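Visitor: Listed next: structures, encoded as structure tokens.
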Structure P
Amino acid sequence: MENPISSSKFLKGLILALLLVGAIAVLLPLFVVLLTSFSRTGTVENPGAFTLANYQEAWQRGNFLLAFANSTLVALSVTGFQILTSALAGYALARLQFRGRQLILLIVLISLIIPFQLLVIPIFLVLKWGHLINTYGALILPTAVNGFGIFLLRQYFLSVPVELEEAAALDGANRWQILWQVIIPCARPALVTLFLFTFIGEWNDLFKPLVFTSRPELQTVQLALAEFQEQFTSNWSLMMAAVVISTLPVVLLFLLGQRQFIRGIAATGIKN
């Protein structure tokens, strides 16, 4: 008769081995990029001496300072708008009883499956009508509201005990006070999750800046990186250094918020 303990250990060992293989497959390209960025010769096969000069040269030639400032402004603005709008809409869909609530929720879910690229023409026309082309508004307003954020916070709000709201209501709190003083503090993991998703998505976005702007002073990190790669296609060291420079902020941000991110993802499906 087969020993259940041995079978359990074998299964855990197999799962661990598969996870290690997956981790190596994901991390190996990142290691190659990092190794090449420090190489003086620009090749992985013959790395030669390691140097930090690639980063200094890539930073200066790529004009990343202005691009970092623009991307930070756009990403923080979009993230702030999405947190505000998602919190208000998510709470209304989770707690308020009104006619058409399920229809609105259905529309929110449908919006998740519509690619942004399909909406680019009407969005462009609206921005042009509002004289917002080649402005920060063109980079911020099209994604200031997002169905994913609304659904994420709505699911998390459903997991917050109703008794907390009832106790606050008995103390004389209105809906607005209940939301911002009771619900929002309880929803910190979901808010951090939404912040990370939105900020990283906006930081890595190339489509909006490419379509809605053409002024050099509005250049974002991804546009600067794309132009840099066109100029230095044969210099792998500089290219990989520029990739690391453009990626480092979001990696550090994710590492700082990963615990809250995991908690937020795990809790959003507790209640339907």
Structure Q
Amino acid sequence: MEIRQPIHSEHARTLDTEGLRRHFLVEDLFKPDAATLTYSQIDRIIVGGIMPVTQAVSFSPELGRHTGTDFFLQRRELGLINIGGAARATVDGQVFEIGPREALYVGQGAQQLQFESVDAAVPAKLYFNCAPAHTAYPHRKVTLAEASPETLGAAETSNRRTIYKFLVPDVLPTCQLLMGMTQLEPGSLWNTMPCHTHDRRMEVYFYFDMSENAAVFHMMGEPTQTRHLVVRNEQAVINPSWSIHAGVGTQAYTFIWGMVGENQVFKDMDHVPMTALR
């Protein structure tokens, strides 16, 4: 498990491109027959990818040593969204079939987690966020049809997109983790612009559905001290609560957002006027 320390906003102003990438960009999320985990001390979120191909991938009890607990989810909850082929997840003996663009919530206290691909020729890719939790809620699969959709933007502003809210209070209870997926329509390139911050929550963006030659210019930083990261397919950006989080791509793309913090009010945002950006 890779550990990332918090970065103060004033420190972030001094970072060059490599410094920004080292602290905020998460690369190489998917490795065959393995799970990758990046632990950010910003609100204690863990970001990772699971890619079973020829064998099942399990979360061993030894993972608990990273969190000072007897097992990994003793005091944590986990949400995942499948961006690959069909998957089978077994949580303490309960089996879930997770298709493409479907989600699974795993509540606090789950001890035995195993993931496998239904077809090794089309392996599953399970992107997950994991957060501290105080209460055990039921494990649950959420399909794309069950997610709470909202279509925003317009072709004229190049930001026509649909937000699918998988793990939100309107769909199912969680302790603090929120997750969803935003899909841009062909010809639209911008996400989350006009931009915002939310001091009550941090957020991680995971970009996918991009060709090898495509890129997203992810905007971050304080509204008057903006910076950018060049992000490739299947990479994630850790956004502190003081940072904006928006992006523009060289083509349409899809991204998964996950939030952890003080509340679960999706529309609790501090909007930034376009004229205030620097």
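Each reported figure results from applying straightforward, stated rules to the coordinates on display, with no laboratory input. Small disclaimer: the values here were computed from a predicted structure and weren't measured. Cβ atoms are built from the backbone, for glycine too; each structure is taken alone.
Visitor: Check the numbers for distance in nm of label points 7 Å out along Cα→Cβ at positions 175 and 231 across P, Q and tell me which is largest.
Guide: P
Visitor: Match the computed value 141 of volume of the Cα convex hull per residue in Å³, for residues 127-246 alone to one of the structures P, Q, and report its label.
Guide: P
Visitor: When you work out mean count of other Cβ atoms within 10 Å over residues 119-126 for each of the structures P, Q, which one comes out largest?
Guide: Comparing P, Q by mean count of other Cβ atoms within 10 Å over residues 119-126, the maximum is at Q.
Visitor: If relative contact order in percent (Cα under 8 Å, 6 or more apart) comes out at 17 when worked out from the coordinates, which of P, Q was used? Don't skip to the answer; put the middle values down first.
Guide: Numbers: P: 31; Q: 17.
Among P, Q, the structure yielding 17 for relative contact order in percent (Cα under 8 Å, 6 or more apart) is Q.
Visitor: One of P, Q was used to compute helix-only ellipticity at 222 nm (-39500 (n - 2.57) for each DSSP H run of 4 or more, over all residues; to 500), and the answer was -23000. Which one was it?
Guide: P
Visitor: Turning to a different aspect of this structure: Quick check on the output: -0.49, -0.72, -1.02, -1.28 is log10 I(q)/I(0) by the Debye sum over Cα atoms at q = 0.08, 0.10, 0.13, 0.17 Å⁻¹, derived from one of P, Q. Which one produced it?
Guide: Source structure for this number: P.
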